[in-house]
1. Tell me which structure, out of P, Q, gives 70, 51, 40 once Cα extents along the principal axes in Å is calculated.
2. With FRET efficiency 1/(1 + (r/R0)^6) of positions 230 and 286 (r between Cβ atoms, R0 = 25 Å, to 0.05) coming out at 0.95, pick the structure among P, Q it was computed from.
3. If FRET efficiency 1/(1 + (r/R0)^6) of positions 126 and 222 (r between Cβ atoms, R0 = 35 Å, to 0.05) is calculated from each of P, Q, which structure is the one that comes out at 1.00?
4. Which one of P, Q has FRET efficiency 1/(1 + (r/R0)^6) of positions 62 and 302 (r between Cβ atoms, R0 = 41 Å, to 0.05), as calculated from the coordinates, equal to 0.65?
5. If Cα extents along the principal axes in Å, for residues 30-181 alone comes out at 54, 38, 37 when worked out from the coordinates, which of P, Q was used?
6. Where does the value 0.95 come from, among P, Q, when FRET efficiency 1/(1 + (r/R0)^6) of positions 70 and 142 (r between Cβ atoms, R0 = 41 Å, to 0.05) is the thing being computed?
7. Name the one structure among P, Q that distance in nm of label points 7 Å out along Cα→Cβ at positions 54 and 190 of 3.1 was derived from.
8. When distance in nm of label points 7 Å out along Cα→Cβ at positions 214 and 278 is computed for each of P, Q, which one produces 3.3?
Structure P
Amino acid sequence: MKRFELFALLFLIVTAPIAAHAQFPEPDGGNLEHGVLPRQWQPAGPHCMEIPEWQVHEYNPTFFILRQSGCTDYEKPFLYLIFGQDKALLFDTGSRNGNLVPTLQRTIHNWLERNHRQSIPLIVTHSHSHEDHTWGDPAVQAMNDPAIPVTFVPATVAYEKSFYQITDGPDGKGTDAHGLVDLGSRAIDVIPIPGHDSASIALYDRRTGILLTGDSLYPGRLYIHSVTEFQTSTERLIRFTEGKPIAHILGCHIEETRTPFLDYAIGSIYQPDEHSLELSVGALLELEDGLKSLNGVSKHLALRDFSLWPVAARNSSMSPHTQKTFEQVQAEQLKNKWDQPK
């Protein structure tokens, strides 16, 4: 066989699977709604006096990302606000001392004014039940705003399954379990992904191709309370994404630096050189490989953009050593929150 013919054959072999799974014939992503992510999120400092409680980023006119400042809580979670024709959806309510309601109301009212609307119902749901994602629940539930009537979805397996009508899929064993919520010309798929928390769910926005994975996949320490459940959920997400356009995978935290394999110490509030929020669908495959390599053994594993952190107790993510590190980091950074060393 001639060299050119060999190269041509190899090219066909390599590219055939890609072509078979191509999602758009057009080079610009077809009818997928595009958006823009910031090159860098506003770090919690170096001067906390200058930092707002929440950074609001408009990915596009119907998809907003809210990040809580590390000056209010070291968790610095990301929240997501998505608008449909008939309803809006808020994914999580933030961590301690977040004071979310004023920013949430301002963002929604600005959207209403821009779109010449008087009101829009808001569904409030959660990536999972941990307090750094549900702390703002009481304030949001108490928000008495006629322009924003709230439907609240508690972070429990039973309530999520009922509200989103999550079914176990064709095999009846939960292999392809998923549900759906329609915001009005905007379908959001809901995929149960226990392992970090029993009530963990992922959301897939068909309009933007964004997959929201909560604390189950993000650039940071992935705390795993059940390796078996976590692996099953990861495999479920991989099957779900097959043949679908995935523009970004967005989680709820950033704990990694821009240096591969290097994370910030737990308790850090100031992260001036942090990893980008977004991951690609390839991260799901890397996560699956990492979980398989554990062979059911609870041990830490550092990968390029995130780490696997199996934890012994479901109500704790800190060993005594980790707790000591946390206390040391918090003491140092909170002492310097008004003027962090550069």
Structure Q
Amino acid sequence: MTRTDEPIVVTVLTAPDEPEPPGLDAVRARAEVRLASDEESLRKTLPGTHVMMVTDFRTEALAAAWPEADKLEWIHATSAGVDALMFPELVEGPVKVTNARGIFDRGIAEYVLCTILMFAKDFPQSIRLQLEHRWKHRDTETVEARQVLIVGAGSIGRQIARLTRGAGMTPHGIARKSRDSDPDFAGVHGNDQLFEQLGLADYVVIAAPLTPDTEGLFDTKAFEAMKPTARLINIGRGPIVKTDDLVKALESGQIAGAGLDVFEEEPLPPEHPLWSMENVIMTAHMAGDLVGWRRALTDQFLANFDRWVKGQAVFNEVDKKLGYAAG
């Protein structure tokens, strides 16, 4: 049933100095829109708020201001990961949480395939040689018949599997539970088989959400389980990888390389050793950020907001106990 009992209040929580998301006028036509960017402003806007749109995926302001959430029913995060929102009061309470599942999937999958091909064709070295005006012929690798292990077999992982399979690779997935068959993966294995599968993979892609189970998952033990010729690609969350352990693994030749879009500390300090490693490809947490992504996120929120106003079930609902949108 359409909500008509009282005027709807929507609070949009952005990062400090972040501009207002595009397309909010369509929300203003149906609700009072309040803007907040930190704990102080959120404490002022949160009382009376029914719906929140959170664009700052690192925010700690909501947990701090939570006692002011007297009418809140639903929080929408404009990110795939919702780890910053999973504080105990929210997890244990009745407020629904949804995320931006689906918006970034294809872009991230293209990023992963590009990174794999850059390693195989030695593009980082070619770019360095070009900058030095040096002509140096080398032999390179093929990706055909290589095995890629995708840790996190959700919607992003599935898109990665499709593109890598299309390039002739064999994608396997790691999920909470194994699956007997899957149309996109050659196999989906349970978490308990991670270390066995790490030893078989030529490329290991982290596409998992950050949860208590995944934080620090890739440490020295995990790198020791990988092939010395394998490359790690992380497009999930930085804290899934223990950076110091990764640096040691790269320096010692325990693994052959790493493609990193996310880090434990962001931005990565300019003096960090990862910057100067020739077997590392790095980007600034931008793997899924295609042209127009901000408006696409607002449009997704608007579609869900329309369902919420009509009293219908919202999509992309997060299982707060698991920390991600299951299914």
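Read the figures in this text as sums done on the coordinates, not as results from a lab. Quantities reported herein were computed from a predicted structural model and do not represent experimental measurements. Cβ atoms are built from the backbone, for glycine too; each structure is taken alone.
1. Answer by label: P.
2. This value belongs to structure P.
3. Checking each candidate, the match is P.
4. P
5. Values: P: 54, 38, 37; Q: 65, 48, 30.
For Cα extents along the principal axes in Å, for residues 30-181 alone, the value 54, 38, 37 is produced by structure P.
6. Numbers: P: 0.95; Q: 0.10.
The value was obtained from structure P.
7. Details: P: 2.2; Q: 3.1.
Here the read-out was taken from Q.
8. The structure behind it is Q.
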